[in-house]
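Read through the structures below before going on.
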Structure I
Amino acid sequence: MDEKGWIGQAPSCYSGPMQQYTFCCTLCGECCSGSMKVFVNSHDLYKMGRFLKFSHSEELFKKGYVKMEEGQNGLTLPRLRFKKKPFPFCPFLMNDLGEDGVLRGRCSLHLKHKPLVCRLAPLHRELNLDTGEEAFDFILPHPGCPGKAGEGIICVEEERRVLGPELDFERRYYALLSRKADNPAFLWHFPLTGNFEETLKSWEENS
């Protein structure tokens, strides 16, 4: 978080109700491989763990799906641990050879259990914890992404509506992280058997 309270780079403008972009994912899989670093929040851990039928988020770390690494502002945060062979790629990436002979990359978590940052792409969210303001920028998942040439339309307001609860979870996650930066381990190591909203509320009540 910078000195003005922004998570991410402070934007030059704020999103409006008609903000929309042309984009259509081609399933090339490039944004799920290589040197990409995908940092995840508590709700992402909850979703992925439940998908894998784990009872505790700790299993995601023990079984190599997630690892801790220095991220934004020098904080050590959880990120997806990419497999290394035959090349670096997300542990949830599935390659599928279509009838046209083209290899496509599909996310096994799609759509319900996918991390928020992946679900939002190519939108990038910037959040100000001090004011509660948020803004969305259009950032291609990787240089030369073919999705930009697609005919699909991404509407920021529609994404906000659909992902409202998850966006709120992430805001509250960062708020807790900012208050508990000296001891945030509880945000990443917790039982997955209960309701996430209730877990989040208990964290807030005890912070």
Structure II
Amino acid sequence: MASFERMVKAVSPVILLVVALTVGVGDSAADDHIAVDARKFVATLADRTIQSLTAQDIDKVERRSRFRKLMLEYFAFKGIAKWVLGRYWRRASQPEREEFLRLFEDLMVVIYADRFAKYSGEKLDIGRSEIRGKNDILVHSLINRPEGLKPVAVIWRISQKDENFKIVDLMVEGLSMGLTQQKEFASVIRKNGGKIEGLLNELRKRLAANS
């Protein structure tokens, strides 16, 4: 799945955004408390990530375990997984759904966790927040990269339920990571005769290659 591999490489710097040693938060004087709290939520994730995942005295197994814990705590993972599978979620059998959730979670962990050992000083500057709906908040941010590399604009899409925030998508330079993943998965399924087993098999291969 060459296109999937290209997508992973493209979004890897985005995952590293949250390991910023310094997080700048924009002026919040005119914002309501929900917008302010949403920015603090992202800032807290960044702070916890740098403390937990960039330590040099932990092995790969421990780093992956810590990454999984943070991912499941801060991201609406099951909802994201169902969304990226799109209409095929409804077509999937219960065993297929269960295996997809497990494979997708494990693949995200093995692909991204190890990259935090290579932190190189990126800084995440958090800007304004937008409340788009009752449970739809956008937090704008900018990743400032070292060595004069061009900054990357990232928007965190956050949902709130029972006063708890969860990240539901990341938009990098205007491109939704969730939608990109959905298109990739749909393409794999179509190439395998519309069978979800084709995607599951591909995920198994990717997981084995990165384990």
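None of the figures in this text is laboratory data; all of them are computed from the coordinates on show. Worth saying up front: this structure is predicted, and the values here are computed from it rather than measured. Cβ atoms are built from the backbone, for glycine too; each structure is taken alone.
Observations on the model:
- At a computed -17000 (helix-only ellipticity at 222 nm (-39500 (n - 2.57) for each DSSP H run of 4 or more, over all residues; to 500)), which of I, II: II
- Identity of the structure behind 33 (criterion: relative contact order in percent (Cα under 8 Å, 6 or more apart), calculated), options I, II: I
- If log10 I(q)/I(0) by the Debye sum over Cα atoms at q = 0.11, 0.14, 0.17, 0.27 Å⁻¹, for residues 65-144 alone is computed and equals -0.43, -0.68, -0.96, -1.37, the structure in I, II: I
- Of the structures I, II, the one that 1.2 was derived from, the read-out being distance in nm of label points 7 Å out along Cα→Cβ at positions 49 and 193: I
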